[in-house]
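These are the structures in question, set out in turn.
Each reported figure results from applying straightforward, stated rules to the coordinates on display, with no laboratory input. Everything numeric here is computed off the predicted structure, so don't read it as measured data. Cβ atoms are built from the backbone, for glycine too; each structure is taken alone.
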Structure 1
Amino acid sequence: MSHRTNALAARLEQGAAALAAFASTLTDEEWQTRIPRDGRKIGVVVHHVATMYPLEIELAQKLATGEPIAGVTWDDVHLLNAQHAKDFDDVTKDETIALLERNSAWAAAAIRALSDEQLDSAAPISLNGDAPLTCQFMLEDHAVRHSYHHLHRIRTALESLSTLTG
């Protein structure tokens, strides 16, 4: 484990822990609240973050070996997210938080197993116009950022709703 991989893994763990801690405080009504402009329930979005860690790490590991990420489009991502929302519409808070903790711990361990050379390995990524981007970029832009991104959106949605109803 290098200083860089440990720092990336620690940031992922911090984001996942913050999301889990916040999610654990949500009421049942808040858990079922739909996020404006997104349409998914807050609970579904938290579950989404938890379920995406393995895929995000798998893609980063491909880049770590110099293999491009080809044929994946944003339309594919949106379809995957929509199907996930249908499949997990009634997901519970307890099972979601447990999955988030389990998958984030696995993802952090996978990041720590990478070398600095692997972090620096670059290959084209179809989601980014086939720009040759590094494994580290992929990790930071997806697995590491994911929990922070959605936690911010969830908090913003709940704040907006409380000002409308308050």
Structure 2
Amino acid sequence: MKRTLIQFDGSNFYKKVKKISPQIHLTPYNYRRLATYLVQGKPDRIVYCVGEVKKYSGNKKSETLYANQQSLFSNLRKQEIQIKLGYLLFFDGAYHEKGVDVQIAADIIYGAIKDEYDICYLISSDTDLLPAIHIARNEGKEVIYVGFEHIISRALLKNCSSYRILKKDEILQFA
């Protein structure tokens, strides 16, 4: 039986799903059921990577974002999904996620070299992950790109072992 690793790029997933269905609320989303649907069985390991929201006293926006993220984390923990955090850096008037791609890449590479999985389902359209994908494939691992029908990464289609393109109804069935 092949061992599976599911890697969610949290903010990438959020942005893609919101483009499909702006009204969807992803805090209570059933990420485990989506993962099970993708592998057509029980996934061995599911990792959700995202930038950590900091709460700043007196800043209503940060307090709201922090509370929402803590609700999401609670839901992920109930589903027995591992959470790995990057951080958010504020510059040029906006927040920018940092460290998440590196965390995902490190998991893909480390797991491949240590033979912790046979198949990695990558739920991200981030081409920064291409070097990690190449290393995993050179280690004999299968990397499956999980994309969205309305925004497909041609680079990931070309460089992954195979792909799975999700349609709107497939994504919404787990909301």
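Worth a mention:
- Comparing mean count of other Cβ atoms within 10 Å over residues 91-98 across structures 1, 2, the highest value is found for 1.
- Parent structure of the calculated result 2.5, given that distance in nm of label points 7 Å out along Cα→Cβ at positions 19 and 123 is the read-out and 1, 2 the choices: 1
- Looking at relative contact order in percent (Cα under 8 Å, 6 or more apart) over structures 1, 2, structure 1 comes out largest.
- Rg/Rh (Cα atoms, Kirkwood Rh) from the coordinates reads 0.96; which among 1, 2: 2
- Structure (1, 2) behind the derived value 1.7 of distance in nm of label points 7 Å out along Cα→Cβ at positions 59 and 75: 1
- Among candidates 1, 2, the computation of FRET efficiency 1/(1 + (r/R0)^6) of positions 43 and 139 (r between Cβ atoms, R0 = 30 Å, to 0.05) that gave 0.70 used structure 1.
- Of the structures 1, 2, the one that -12500 was derived from, the read-out being helix-only ellipticity at 222 nm (-39500 (n - 2.57) for each DSSP H run of 4 or more, over all residues; to 500): 2
- Structure (1, 2) behind the derived value 3.7 of distance in nm of label points 7 Å out along Cα→Cβ at positions 35 and 115: 1
- Once distance in nm of label points 7 Å out along Cα→Cβ at positions 83 and 107 is computed for every structure in 1, 2, the highest value turns out to be that of 1.
- With respect to distance in nm of label points 7 Å out along Cα→Cβ at positions 3 and 27, the largest value across structures 1, 2 is given by 1.
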